[in-house]
Structures are given as structure tokens and as C-alpha cells.
Structure P
Amino acid sequence: MQEKKQTLGLSLRQVRSLVGYSSLYEFEDFIQSHSSSSKLFQIADYSTFEKGRRAYKALQYVDKTGSTGNFVARQIIPKSSRFELKEEYELFLPTFNSPFELFTLQSIEKWRDRCQYAACYINEVWATELLSCQYLMELIKKFDHIFIGLHHCIDEVAKITGRPCTYLPIGIDAVKFSPYPAVPPRNIDVCNIGRRSDITHGALLELEQCQGFFYYYDTIASRSVVNAAKQSTFHVNSHREHRLLLANLLKRSRYFITNRAFVNDPKRTGGNGEIPSRFFEGAAAGTVMIGEPPKTDVFKEYFNWSDAIIEVPFDEPQIADIIADLDASPARIETIRRNNMVHAIQQHDWLHRLRVVYASLGLAPTEQMLQRAEILNALACQIESGAELIA
């Protein structure tokens, strides 16, 4: 009997290249590299699956079981866009940016029959969008466990699917983002990327012009995305190169503006506060994070140390005074940096997220995961006992 391979994944990295998706693809890389044997199927023609999804949605009105829609929609998908699963796997762990990508599961024939365990990770499921994507939830009822990167709709997804559903926030490659062991100088005074307040941004621009402040910010214009005026997004050629660039920017930044997810888009969030990747990135890089965090117990649970975030409103015209006050307390700043890095290593590295998945299925950690734990422990010890951090 042929021995099972360990992990099978499914990715949309070739066809969904918005910068905001890069952190999820980093997780995919981590899953693959921390398995003894793995395979990652990559969707290459998303338009084909979009046609199938629309047909599936239309036919749901005729047949609520989804069987008719499944059959017809699968005929739309050409054989060249399907993956034939010849081997057996211990774990199927596909990842999705949103529920609207779930139809790509149709690309893999008989995945449930060929995989002993199956769990999926969906980065964002917003309650405001749940009704419009509920028909796709039929496709994940065969999974042993569903993991979601937002906490507010966990119970509702569990109710719809009838499957165990767990909150699993996005994580971070804490080794890549750590300034250690070769700590670079922090020549960027403030880094402010992504969604931003015009008021806070204007105050920082004025500070930069008056005092020779190095303020790093986006200058791109978002196009072809929903609510483009409220965000700063773009496509990347390589998620790995982008993550490396971001890590190197943050290692060299003193302050990092971080706010709750979709802070300027209450219509999208429905008033639900969620933790975006910025908090994990800023902490791992040892920045001092300034901004408006989610007002939730979940945030307090995951960022449960002193000064993890210096709370200021999204619109803060006096941001220069706040930074000046912080600069006047160098010992506090050093403590913040050290705590952020150590806690990111001990709580938020991708290893901790993957451990939760494995534990939920009763799987033992792989040898690669055990080795990663040793690396993280050594790095945390080095930071805790290290020399004075470069400001």
C-alpha cells in the first residue's frame, strides 16, 4: 500500500495578487515548508471558476441541495483546469482570501476520498457579506474543521455549515520580520501604509517638512477595487519579495501607524472590530505601534502585554506631540520594542497557528515544526538578553 503524503494545499496566488493577500500566501509557504512531504495545487485560470460559480449560484434557486449546480458547474470547468489527485494525503489544508474563492475547490477531484483529514482556512468572512456568499458554504461542509481569520461571524458560519469553526487570526513569519540578530538602525521615523486618515497623514507631512522627519507612506492610487478612494492597494509580482521588502522597512521604522481592519469603512465591517495583519507585522519587527485598535476582548487576548499599541484616534491632528512625548521616554520605547518582538515570537509566529490546526485534528507536530519551535525559542532568548536596541 502506498504511503500517504503529508499535506495537500490549494492556492490562488497566481491569479489573486493584491498586496493584502501576501500574508496568506506566506502562511501557505509555511505550511508547505513545515511538512515532511507536500504538494500545492495553484489555480491558473480564475475566470473559468468564476463562470462556474455564477452557474452554481443560479442553479441553487432550482435545487437547494446543490447537486444540480455542482454537476452543471463542473461541466463548465475544462479538464485542463482540474487537478487529478493520484496520491493519498494525511491532510488537505486549502486557504482562501474570502468565501467567494471557495468554488475553486471544484478543481480537485475526489479530495475528500483521498485525504484522511481536511481543514480549510478562510482569511476574511464578514457578516455584512455572509448572506451573499452563503450558497458557497455548501462546499465546505465536508471539512473536519473550518478556521476563519475574523472572529465575529464564527458562530454563524458554524451554524450554516454544521462543522466545527474556530477563530484563527492571521500570523507572521516572526523570524523574517525580526531585526535580530543583525539589528539595523531605525532611520524611518514613521511608517504609515495602507488605509490612512487624511488628518493624521497631513499632520505627519507637516512634521516631515518642518523637522527633517523621515515619514514613509504610500503614493499609489487604488483602481479597479471596491471603495478605491478609502484604501491604498495594488498588485504585486511576487508575494515573497513584497513580504521581504515590508519586513525590511519595518525593521528600520521607529513608529508604525496601525489601525483596526477597514477602520474607514464601517459599511464593510458592520461595526465589528477585527485585527488586521499590520499588528502582527509591526510587533514582530519591533516597531512602536500607534493607532486605533479593535475595542474587543479578542484584541486584548492576543495583544495582552503593556503598551502593545499606543492608542490614538484614527484622525489625530496632534500626532506630532504624541510622538514627541514618546521620544522623551527612551527606556519606555526600548521596553515596548523588546516586548513586541518577544510576544510576536512566542504567540504569533505561523508555527502557533499551524499548531492549532494540527491539534484540532489530533495530529502530532511534524519534525519541521519542532525545529521551528527551537529556532523561535533561541531568538526570543537572544532578544530578551540582548544589548540595548537601536532607536
Structure Q
Amino acid sequence: MLWILLGILLLIPFQEHSWTLLGDSLPEFLPQLTAIKVLGAIGTVGAAWSVATKRADLRSVDCAATRWFCVYVFAIAVAAIASGATSRAVARQVGVTLLFPVVIVAVRGLSEVRTVLYGATVAVLVGLLFAYLQYARYGEHLGIEHYERNYFALLIVLVTPLAFVFARSQQALLPRYLWYGAFAALLVSALVTGSRGAFVATGALVVLMALQFARHRALVAVLGLVGLVAATALLPGPTWQRLLATTPVERFRDTGVRASTSTRLGLVSAGVRMMAQHPLVGVGLGKFRQVSGDYEELRANRQAHNLFLQIGAESGIPALLAFCGFLAALFGSLRSIARRALFLQWHSTSEWATALQIGLAGFLVSSLFLSTQFEKLFWLLAFVAIVLHCRLDSAEPNADKTAVRVG
């Protein structure tokens, strides 16, 4: 099962690429057959078999975050039944939900947690290498012919703090410097994507990492932000020009960027109106794009470009509250992991939890500008955190890490 999960991780940065497409002309519920869907189906069957044969126990991850996730899925399902849903959105929600039992079965101890976290970071680094090859070939933006740049930047944001703590934990100099190099490459690459949301999220990462790991926190945070702005101005790519065009200064005016900003403000207005008119069950899962033009005058119907707005508008305020409850419980679990791991004198595990907090926080900052409710890497790392938290709660001081198992 662990190998299946690692295969899914490796495919996530390439899921939009044509070579992962295995077939077309499937039923409407699954319009395309992709490699990641095949692995997900195999993993789901394997997880179901493990539960049925009592090799894994889903009750072993009974905690606040798990319960909030179940409430969130239930609220999404009720809203979809009441107000309808698109087949694509249903398929994506089912895929995300079924990842949880796969993670429970595959990740049973600290060794598996370590493997998954390293696997996630390496997968994004491999995707980044391919992205640079495509960038050199086409010369437009990082992620061209590979992955939509804004969402590719999200993957980078999620794993950047993990690369940093992996570097800190290395005893040998060569692996340490290699991981620091990977960290620097990820940090810089988030700026090269041209995503304004990624720039803001990277700034949040710099501040949070300075506050968590630096001795002179305020000084390092300020210097980090100054360096971030300077690097953005000097690096190739459209990020700096897009940021300048966002300002009201006329000399930096860019019609395309101004139009994009205006459209997003219109989408916020449309989303708020949807929630006001359909507060309990929303307009329907996956239907924001279809109906956005009915609530606001737009050039073209679009997604909400805001995670929280999209959930509230499509599935209602109860689903949005349940999602916020899940996030609160998830970050509470990660804080608990960090404290408990320090108590057990497992310093690397504590830093993993801290890195996950920072990466997920950066992801959510960027999600204020994107619709990201089905991003697999976010959910996968969240589920790994839940599994780890539930087991560490019962671990004893000075216990052998290899003996810590789930289920």
C-alpha cells in the first residue's frame, strides 16, 4: 500500500500532463481514465480489503480532525443532493475522500510518515526539474505544457518548509547542502511561476519560518521579506511585472492584469450573493463556474478563485463552517504533534509537524486567490498529519520510534 501511495505522490505534479491519460470516452462520471485514478482505485480496494480483514482499524484515527472531516464530507453530500452537482466535481470529491483510508492503511508508523514526507518533497522536485526543461523549451512560464502555473506553485509552497527541516536533520554535510539547495530552488521557483498568490504565500512562509527557526526572529523576517522582493524583481518571469501592474500606478498599467483583478473582485461579489441567496446548501457542487454570470456581470463565467468562497457558495455555509472546523482541528493536531514529539525527544518528528503547519498555512494563504478544494497533495499531507497525531498521543516517553504503529 505504501508503494501505491508513493506512486500517487509521484504522479501528482504530472496529473495534468497528457502522458498520464490512459483513455477517453468513459462514462460522464469519469470522463477520463488517468494513471493517478487507476492507482487510487487500486489503493481504495486494498484499503477496503485491509479493513474487512481487520488488518487496519479506521477507529485508530478517531480524533477531532477526523470527526470534522466526516462532518465536512457529510455537509458536502447533503448539499449536493439538495442542490445538485456536476459529475466532475462529485468524482473529484469522492477521490479526495477515498484518499483518507488509503493513507490510514499505508501510513502505520513513523518510518512510513518519513517516507511519505520525503516522497512528497522529492515528487515536487522531480516535477520542478521537468517544469524547467519545459520552460527552457517554450520560454513562457514555469509549468507550461505541464501543470497550471498557479496550482503548480501551490505544490511548491506545500513542500518548501519540509525541504528546509530535512536539511536541518542531516548529519552528513553533502546531504545537508543538497537539501538546502533543494529548499532554495523551491523558494525561488515559487516566484518564477508568475503567480501573485504564490508570491504572497512565499512571503508568509518566509515570515513563519523566521519566527519558528531563527534566533533573531523579527530581524530575519524583515530581511527575508526584503530579499524576497529583491529576488522577485531580479528573477526572470512575469511575477514582478504582474505585481507592479496590480498597483494603481498608471505607468505600470497592464490591461490583462487589471482585467484579471477586476474579474476576481466580481467573482467575490458573485460568491457572496450566492451564499446570501442559498445559505444552507449553496448553488451546487461544481456549479460556481456555470452560474457565476447570473449573479454578477462578468466577461466569462469563472471559478471563485477563493477556496473558502467556493465551498460556501457551492455547498452552503454549514459546509464552509465544517471545513473551517477541520482546519482548526488539523492545526491543533499539528501543534500537539510538535509538543508531544519534543516530550518524547523526537526532534525530527517535531520539526516535521512544524514544517507541515507552515506549508499548509502558506497553501491556505495562496488559496485566498485560487479554488483548491480538490488539491490532492494538500489533503494527503493533512491525512498523514491526522494519522501521526492519533498514534503519538498514546506513545510513551523514550519509546522506540520503529515500534510506533497505527492500527
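Every read-out reported here was derived from the displayed coordinates using simple, explicitly stated rules and does not represent laboratory data. Everything numeric here is computed off the predicted structure, so don't read it as measured data. Cβ atoms are built from the backbone, for glycine too; each structure is taken alone.
Quick check: 32, 29, 21 is what I get for semi-axes √(5λ) of the Cα gyration tensor in Å, calculated from one of P, Q. Which structure matches? The value was obtained from structure Q.
Among candidates P, Q, the computation of log10 I(q)/I(0) by the Debye sum over Cα atoms at q = 0.08, 0.11, 0.15 Å⁻¹, for residues 158-341 alone that gave -0.38, -0.71, -1.08 used structure Q.
Could you figure out which one of P, Q the value -24000 for helix-only ellipticity at 222 nm (-39500 (n - 2.57) for each DSSP H run of 4 or more, over all residues; to 500) was computed from? Among P, Q, the structure yielding -24000 for helix-only ellipticity at 222 nm (-39500 (n - 2.57) for each DSSP H run of 4 or more, over all residues; to 500) is Q. Structures P, Q were compared on relative contact order in percent (Cα under 8 Å, 6 or more apart), and the highest value belongs to Q.
Structures P, Q were shown, and distance in nm of label points 7 Å out along Cα→Cβ at positions 246 and 334 at 3.1 was computed from P. Given 4.1 as the derived value for distance in nm of label points 7 Å out along Cα→Cβ at positions 150 and 182, which of the supplied structures P, Q does it correspond to? Structure of origin is P.
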